[in-house]
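Once you scroll down, you'll see the structures, which are given as structure tokens.
Quick note: the coordinates plus some simple rules give every number you see, no bench work behind them. Worth saying up front: this structure is predicted, and the values here are computed from it rather than measured. Cβ atoms are built from the backbone, for glycine too; each structure is taken alone.
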Structure I
Amino acid sequence: MQKRLKSLWQVQQVDNELDKLEELRGDLPRELKLLEEKLKELSEKVEERKQERIDSQKKREENDEVVAQSRANLKKYKAQLLQIKTNREYDALMKEIDHTTELITKLEEENNTLADQSKKHALEIEEMEPEIAKIKEELKEKGKDLAEIDKKTEKERNALLAKKGTVVSKIGRGDLSYYNRIREAKGRAVVSIRRNACDGCFASVSSQKQLEIRRNDRIHTCESCGRILVSSEIEKITLETN
């Protein structure tokens with residue numbers, strides 16, 4: 001059990017060092033992610049608006065063809081009015097004329113609406129494209145800053161990752177899974193006792209609990225925050241073997 005506790009403490013120490021390197025990156029990763037999300041959102045919106053303009057143009061051209069044909073039919077129907085001989089023929093032809101006239105009006109109104117929407121989309125695209133260009137420039141600059149930081153810490157990070165790999169190989173799957181769950185929720189998963197309190201949440205640890213922890217015969221957790229608690233002996237052994 002002492003070896004298990006020691007390995008858990010060791011992996012936490014390595015992760016602490018990795019966390020320090022991560023802190024050097026500051027808010028850059030989060031800022032880059034937000035910029036990428038914004039860029040994606042705007043780019044998709046621009047593409048949608050462009051496609052809507054293409055669809056609008058296609059629909060207007062189709063409507064223009066129908067209107068042109070309808071006008072030709074209307075001209076033909078009006079010419080036929082001079083040749084009809086019965087009221088029934090007259091009524092039937094007038095219905096066709098009225099229907100065709102209504103269709104022309106409807107399609108022309110639709111085309112006017114589509115044209116207005118297309119102009120609106122064009123303005124939206126015109127407004128978004130400079131913003132997209134600005135975001136791309138920000139991404140470029142912040143990406144460069146992050147790359148420079150990562151380059152400076154690359155050697156140290158790789159060494160720590162290698163060290164962590166060695167330590168992790170000595171930890172059982174169950175212990176590692178438990179450690180990772182706590183770390184994901186709390187940041188630090190394994191802490192020691194400082195001034196009779198948990199070094200993670202500063203909650204008081206009873207004398208009896210401390211005595212049990214010093215036995216190093218099982219994994220103990222803080223009753224307040226749930227972090228794994230280790231004794232000063234584990235810290236000492238780890239320092240001596242590093």
Structure II
Amino acid sequence: MIKQIFTFTLIIFTLTQSIHAADKGKHLFILSGQSNMARLDPKVSFTPAVEKAFGKNNVIVVKSARGGRPIRDWYKKWKPAKGDTPKATGALYNKLIKAVTLAIKGKKIATVTFVWMQGEKDAREKHGDVYAASLKGLMAQLQNDLKRKDINFIIGRLSDFDMKDKKYPHWTKVRKAIEEVGSSKKNYAWINTDDLNDGEGKNGKKIKNDLHCTKAGYKILGERFAKKAIELIKKKK
């Protein structure tokens with residue numbers, strides 16, 4: 001009898017906690033970027049981790065990514081260090097915002113976390129000198145559109161693919177820009193990816209310091225993004 005009462009009490013407590021969590025709103029996670037984000041499947045490791053931390057019904061994960069694209073396809077006010085500004089900017093951002101708007105329609109949002117994995121294209125096109133400013137501008141753009149100044153920002157740093165800047169001339173510049181922005185605020189962070197591109201690649205071939213992560217690497221990447229996201233959210237409480 002005592003055991004039954006205890007079990008019933010535990011169930012009621014769990015349901016109550018779940019209701020209270022829902023009342024406070026849901027945790028929104030926005031994932032975007034180019035190929036290394038496009039190849040990351042949130043369902044493998046990211047989503048399970050944040051759902052475990054906050055409850056399946058209290059989490060919304062939206063991902064919109066496309067390989068081989070520069071940050072100007074997201075940041076609408078992007079400007080190069082020199083020369084003319086390309087006319088078409090922000091196309092992928094518009095797609096992202098449309099997906100986010102649809103996902104949160106009619107829902108109360110407690111926190112927003114933006115997870116970004118991009119920079120390879122800008123490193124190749126030699127736009128490292130404006131990458132930090134572009135990241136800050138993209139974040140301000142998102143804050144304005146979502147009408148929130150408390151968005152957490154997590155950036156995946158470019159890997160050790162081209163540390164001598166041979167194939168991608170501004171590789172190390174973009175890496176440094178990511179570190180700079182990721183360390184600039186309490187609710188910003190960057191994560192390491194240097195150890196995620198060695199091993200078995202997408203087609204089963206062995207890769208070393210590759211442009212893209214391994215199959216296992218993407219799983220770990222999702223775990224690291226989730227861990228940092230959870231950490232930043234809980235730090236605010």
Structure III
Amino acid sequence: MKKFLLKLFIFLIILIIIACSILFMIGFTTYSKALKEKPLLDRISIITNNEHFVKYDDLSKNYINAVIATEDHRYYDHGPVDYIGILRAIFVNIKSKELNEGGSTITQQVAKNVILSQEASLSRKLAEIFGAYDLEKHYSKNEILEIYVNTAYFGDGYYGIYDASYGYFNKAPKDLNLDEASMLAGVPNAPSVYAPTVNPNLAKKRQKHVLNKMMEYGYISENDAKSIK
């Protein structure tokens with residue numbers, strides 16, 4: 001019996017190694033193919049040289065906090081991939097029996113937006129991981145956050161926080177108050193649903209979620225959240 005269990009254990013280990021090797025090759029191949037079309041540094045250079053590119057120091061602190069609280073609250077505490085976050089997302093999705101959380105970090109989302117595509121496939125998801133590690137090898141966390149907010153789609157034809165801030169509120173990103181910042185932070189999750197010009201009621205519902213996250217992680221007080229809700 002012991003010999004059988006040992007053989008079974010070894011067999012399972014071999015299967016896991018083979019499966020991981022296959023997944024590694026799928027992700028690496030997909031990522032390498034994307035870089036052959038245009039190298040990473042070239043892609044980022046095009047974005048950062050845009051006349052409307054908004055630097056980290058020119059972003060409203062309210063907006064930075066809203067984005068981090070909503071998209072990746074451990075952003076500055078983990079590496080390119082948040083494995084704890086992935087496990088938590090799996091647990092939440094199993095518990096709710098719905099795909100409510102994806103577990104992607106802000107860096108992974110930048111890899112998707114800048115290097116890969118929006119295609120919902122295993123190969124793209126695996127390639128995201130390679131892209132995330134590559135990004136954090138060349139750029140700081142603040143620089144990656146800059147790239148994220150400057151490439152996110154905010155609905156109504158607005159790409160990047162500059163266009164969204166002026167388009168929706170007619171003001172510079174650094175001047176966004178808590179109400180405006182929490183509204184915009186929630187839009188990129190599903191621009192066709194949460195854009196204020198598409199469905200104001202759903203936009204406000206999403207904003208409440210953002211405010212709750214900001215309150216949960218200590219960025220604002222309960223009174224701050226209530227004053228907007």
### Task
Consider the structures I, II, III: one of them gives 8.6 for distance in nm of label points 7 Å out along Cα→Cβ at positions 81 and 177 as calculated from the coordinates. Say which.
I
### For helix-only ellipticity at 222 nm (-39500 (n - 2.57) for each DSSP H run of 4 or more, over all residues; to 500) computed as -20500, the structure of I, II, III it came from
III
